[in-house]
Structure 1
C-alpha cells in the first residue's frame with residue numbers, strides 16, 4: 001500500500017445527504033479536498049448552491065441536488081440523476097436526520113414518531129438499497145451512516161431520536177454482513193455532543209451545556225472538524241478491511 005495516497009478519493013463520486021451545513025458540510029468539504037466529486041443534497045437548493053460554489057472556489061468539484069430523504073420517490077430520482085450525470089456512486093454518507101420533538105416519549109405524537117423513523121431510519125435504508133446495485137456493478141463502495149451515541153444509551157428528552165439511532169446502528173451491521181461479498185463496506189459514525197445548528201438549543205444554554213460536558217474526559221463539545229476526518233478514513237482505501245463498525249467520537253462520554 002502506498003501510504004501517502006491512502007486517503008486519495010480521486011475518481012470517486014460521493015453522495016452526502018443533509019450536506020448543506022454541520023457535519024454533512026464538513027464531510028463534503030474534506031471529501032472534495034481529497035479529490036472526490038461530491039454530490040451534496042438536502043431539502044433547500046439555494047443553500048446547496050452556495051456550498052457547491054464555495055467548494056468549487058476552493059478547487060473542489062461539487063454538484064448540488066435537492067432531495068427530501070423522507071420521500072422515497074425523490075430518493076429514487078436522486079440516484080438516477082447522479083448515475084446519469086456522473087456514471088457512478090462510490091461513496092454514500094447518510095447524514096440527514098431530524099428530531100422534531102424534545103421531551104418524554106409519552107408526549108411524542110404518532111406523526112412525530114413517523115417523521116423521525118421515516119427520515120432517520122427508512123431514508124438511509126431506502127437510499128442504501130438504491131445505491132447498492134450501482135456500487136456492486138463497480139466492484140464495491142463505502143456507505144457511512146451518521147448515527148449518534150444516543151443509539152447506545154437514551155438521551156433525556158430525545159427518546160424517540162435514540163430509538164431511531166439504535167435502529168440505524170443495527171441497520172449498519174445488517175447491511176455490512178449482507179453486502180460484504182459485494183465489496184460494499186457499511187460503517188457508522190456515532191458522535192457525541194457536536195457544535196452544529198442541530199444541537200444549537202443545547203450549546204446556547206450555558207448551564208445545560210456545562211451539565212453535559214463537565215464530567216467528560218475531554219470536557220467540551222466536539223466540532224465538525226473532528227468528525228469529518230473519520231468519514232474520510234471510512235470512505236478511503238485505508239479502511240478497506242473495516243465494515244460493520246460503530247465508531248464513537250464523543251470525548252469519552254460513554255466511558
Structure 2
C-alpha cells in the first residue's frame with residue numbers, strides 16, 4: 001500500500017502541528033497492563049511521530065506531555081512520568097541531533113523536580129545548534145497558567161511605566177506567552193477519542209484546524225499524522241472572510 005505521504009502537497013504544509021497525546025492509560029488498561037506500560041509505549045509513538053514530522057518537513061511540533069492538572073495524579077505515577085520523560089529524552093537526544101531537531105519546552109518548568117529540570121536543560125543545550133524541526137514539549141503546562149502569567153507580566157510593565165494600557169494589543173499578549181517567537185499551530189490533533197482541547201494552547205489555536213483521532217496515542221502512526229495533514233490541506237481557512245474572498249486572494253497570489 002502506498003503511503004499517504006505521497007498525497008501531501010509539500011508546498012502547503014502546516015508550519016506548526018500541536019498534538020494532545022491522549023489514551024496511554026486506557027490503552028494499557030484495555031490490554032490488561034499497568035498504566036506505566038501505556039506511557040512507555042507512548043514514548044515509542046513520540047519517536048515515530050517526530051521522525052515523521054522531520055520526513056514530511058514540518059517546522060514545529062508541540063506535544064502536550066504533562067499538564068499542570070497532571071500534578072494531581074497519584075504521586076507514584078507522577079514520579080514515574082518525570083523519570084520516564086527525562087530518561088526518554090536523554091536516550092533520544094543523539095538521534096535528535098542527527099536529525100537536526102532542536103528540543104525546547106514550554107510550561108511552568110520551575111515546578112519540575114530539580115533532577116528533571118537540570119537533565120532536560122542539558123538536552124535543550126545539546127540540541128540548541130540544530131536548525132531543523134523544533135520539537136516543543138508542553139511540560140507542566142496549561143493555557144490558564146500561561147494566560148495568567150501573561151496578565152501578570154503585562155500588569156508589571158504597566159506598573160513600571162514601560163507600557164501604556166491604551167497600547168495593549170493582541171501582539172502584546174502573544175509576546176508574553178510561553179510560545180513567544182513560535183507561529184501559532186495551523187493544525188491541532190487530539191488522539192484517544194475525546195473531543196475537547198483540555199486547556200491546551202487556547203489562545204494559540206484560535207484559528208487552528210482541529211482533528212480528533214479515536215486511536216489511543218500508542219496506536220497512533222505516522223500514517224495517521226500524514227492523513228491529518230491531508231485533511232488539513234483539504235480545508236479552506238477563511239479567518240472570518242468569505243470563501244469567495246479567499247479564492248480571489250489565492251488566484252491573485254498565483
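Bear in mind that the values in this text are calculations on the coordinates, not laboratory data. Worth saying up front: this structure is predicted, and the values here are computed from it rather than measured. Cβ atoms are built from the backbone, for glycine too; each structure is taken alone.
Ranked by relative contact order in percent (Cα under 8 Å, 6 or more apart), structures 1, 2 are led by 2, which has the greatest value. When FRET efficiency 1/(1 + (r/R0)^6) of positions 4 and 140 (r between Cβ atoms, R0 = 35 Å, to 0.05) is calculated for each of the structures 1, 2, the largest result comes from 1.
Each of structures 1, 2 was scored by FRET efficiency 1/(1 + (r/R0)^6) of positions 60 and 220 (r between Cβ atoms, R0 = 25 Å, to 0.05); the highest score is held by 2. Identify which of structures 1, 2 gives the largest calculated value of distance in nm of label points 7 Å out along Cα→Cβ at positions 44 and 132. That would be structure 1.
Once mean count of other Cβ atoms within 10 Å over residues 68-75 is calculated for every structure in 1, 2, which label goes with the largest value? Answer by largest value of mean count of other Cβ atoms within 10 Å over residues 68-75: 1. Taking mean count of other Cβ atoms within 10 Å over residues 28-35 as the criterion, the top structure among 1, 2 is 1, with the largest value.
Each of 1, 2 could give distance in nm of label points 7 Å out along Cα→Cβ at positions 84 and 116, but the derived value 3.7 comes from 1. Starting from the value -0.34, -0.54, -0.65, -1.17: which structure in 1, 2 was log10 I(q)/I(0) by the Debye sum over Cα atoms at q = 0.08, 0.10, 0.11, 0.15 Å⁻¹ calculated from? Checking each candidate, the match is 2.
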